[in-house]
Structure 1
Amino acid sequence: MATTREEAAPTFETWKRRLEQAEADRMPAEVELFMQVLSALGTPMIDGAKVHFVYRDPHATDVKLAGEFNEWSRRGNAIRMERLAETEFFWYTLTVPAPARLEYKFIVDGEWKPDPLCPHQIDNGIGEQNSLFVVGEFHEPPELEWHDDIAHGRVEEFDFESERLRNTRRVYVYLPAAYHRADHARFPSFYVHDGGEYLDRARMSTVLDNLIHAAETPPLIVVMIDPVNRMREYWADNDYRDSLCSEFIPMIDERYRTVADRRSRGVMGASLGGLISTYVALSQPQLFSKVAGQSSALHLDENKLTSLLDADRDLKLTFYFDVGTYEPRFIPAHERFVARLKQKNWPCLYQELAGGHNWTSWRAHLKDLLVFLWGKAS
């Protein structure tokens, strides 16, 4: 009797076929062999553009898959995984045609769980872990790397108490190395929402050090601001906008040597942070000339933004937007907004990228954002 040749690089398709064809008396041994393969290689099993998710649980009756590729099932579109033959395994194959790094979880009988066999887990920012996988040649860009042999800026931290909002938030201010070398020089300022996360997760200060050293951007003062009530403040909220513009920016201009005019001031953020940044700049163009959003939630208040954009005004704004191809809810509003910018002949760089709604994608394109808004050609 011919035996099945063992593969040097075991594939899911081969093991799926083996389990489907296994005789009943061979099934336990085949299952344990497959489990040894999964434990050694980790999951998901990736073969080119095909990503094979596998989950084993003898007690599970319903296993679904959710991640950045289906917007975390926010619209009830979780992917139902099939049982693999007469085994305790559940499986699903996803095709990811371009280089990407995506996060996911299983929903096992209604309970969200990371993939226990996936070797790559990451903090999801809310005290839990997501699993993640990489397809294709996806690399962290070089500007995220720390270099000892270049000049480094310094980050100051303090709390800002808002009289208007009656709350206190943490602030992180990146001061470029040139700030301390030139006592009288003044510098442009860039305001960053979700500031602590951009500092920690996007390595903002390291990116700035590298870009300034390479003369790809001028020395900037980058003011990174934490939210207090993110959902309320960042959802195009007037109270937050007024506090930022009438209390916070004047304080920064007084405390640091900024160039206190709109041409030298910008604002940015990700997701809801991109929404509030766009809203603030459009409604207060006398304060800002540059705006950036990464995976901006423009669709949540598109009518308000469109009304501001369509208003007659002399002050032109420059925009940068990027959004992931695995964020289909976000793309249509961006396309409509960018089309209006082109009609107004306002400068804009818009990118649809092979990625999802995560910090890996956002930090990978910080250089694009910063160089477009602040580089020599800006």
Structure 2
Amino acid sequence: MTIQRVMKLLIATGIYPPSVGGPATYSKLLYDELPKRGMQVEVVSFDSVRMLPVGVRHALYFLKVLLAAIGKDIVYAQDPVSVGYPAMWVAKLLRKKFVLKVVGDYAWEQGVQRFGVRELLDDFVQNKKEYHSRVMRMQHMERAVASYAHNIIVPSAYLKKIVTQWGVSPEKITVVYNAFESSTADVPTYHQAREQLDVHAPTIVTAGRLVPWKGIGTLIAMMPSLLLKFPKLKLVIVGSGPERDDLERLVREGKLYSHVEFRGALPQEDLFLHISAADLFVLNTGYEGFSHQLLEVLAIGTPIVTTDVGGNPEVITTGKQGLLVPYNDKKQLEHAIEKMLTDKSFAKQVSVSGKEVVAQFTKERLLTGTISVLESTL
């Protein structure tokens, strides 16, 4: 009789519940579900050392991962820098198999937010020029970690292309789409939501972190032109971030106080209520690895206009589940918004199709894909 060997997995993650975020949700899902499929799973979260001084916490996290990795078969890191770099060295020292998940380009994101990088990601990964030394260091780290990994999981074909441009062989990169698990069944209908929020005017909602590549400034700048066609139109902005002061200045300069509203960061229930009450959700983004936000909006049924960048075309086919336009293209963006606000039959059609697409992003699909990669690593 052959006894099947139990795989022992260590997950190194930056955040874990009760912290909120994609890596936390994903790591908890694996921790709960993989043992049901015959694996042993342990999680080491950076949350456990985050309160310590810089340097001390990184050293302690390395030691925690090192000790936890003893006796494990695979070390699975949830990013290529903050936890990926120490996890890689643990895997090297203990000669463990190393798997990496990449959900974005950390060096680029930090470069845009903190170190003056202006390019969008597609240009950034191809440029050979020198950036701030800390950006270059992060770029070197994530590429070294990705190159060392035995296998890499990404949530979109777009991110597979990005990681390939880091110099990583595409053969060891597997696309495993994230699961959609947000509960939208109890979200009020369009009319119920508008009544609860006392909304009577045509309304556009955009949501996300207020960072440069989200293109929210362009939406604000377009409002005077849109108001010529839709005089009562409202733009509701949900989210917080470093761009808020600049965006509020644009509203003041344009005297748009009665047409643009900032709601700040909202709990999921309140965010879903605003999305349901909207006539249209617009995401004018220059970068999107794979947007869980778009899946939420599709599930709620609010029509979508977004950009044809990153992983967006893997979720939305233009004309079927929404409309895709080039990033920051005011002319095409305005035309798409006008069509959605005036052609109610078309808006209803994309809403129905969108809900059918969301149903494909299942937990079982994610788990099956992840397990396949882990098993092929041994």
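Read-outs throughout are calculated quantities, based only on the coordinates presented, and are distinct from any laboratory measurement. Owing to the predicted nature of the structure, the values given are computational and were not obtained by experimental measurement. Cβ atoms are built from the backbone, for glycine too; each structure is taken alone.
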With percent of Cα pairs over 24 Å apart, for residues 143-366 alone coming out at 41, pick the structure among 1, 2 it was computed from.
1
Have a look at 1, 2 and say which one yields 85, 49, 40 for Cα extents along the principal axes in Å, as calculated.
1
Between 1, 2, which one scores greatest on distance in nm of label points 7 Å out along Cα→Cβ at positions 23 and 223?
1
Just checking, which of 1, 2 has the largest value of mean count of other Cβ atoms within 10 Å over residues 159-166?
2
helix-only ellipticity at 222 nm (-39500 (n - 2.57) for each DSSP H run of 4 or more, over all residues; to 500) derived as -8500 - corresponding label from 1, 2:
1
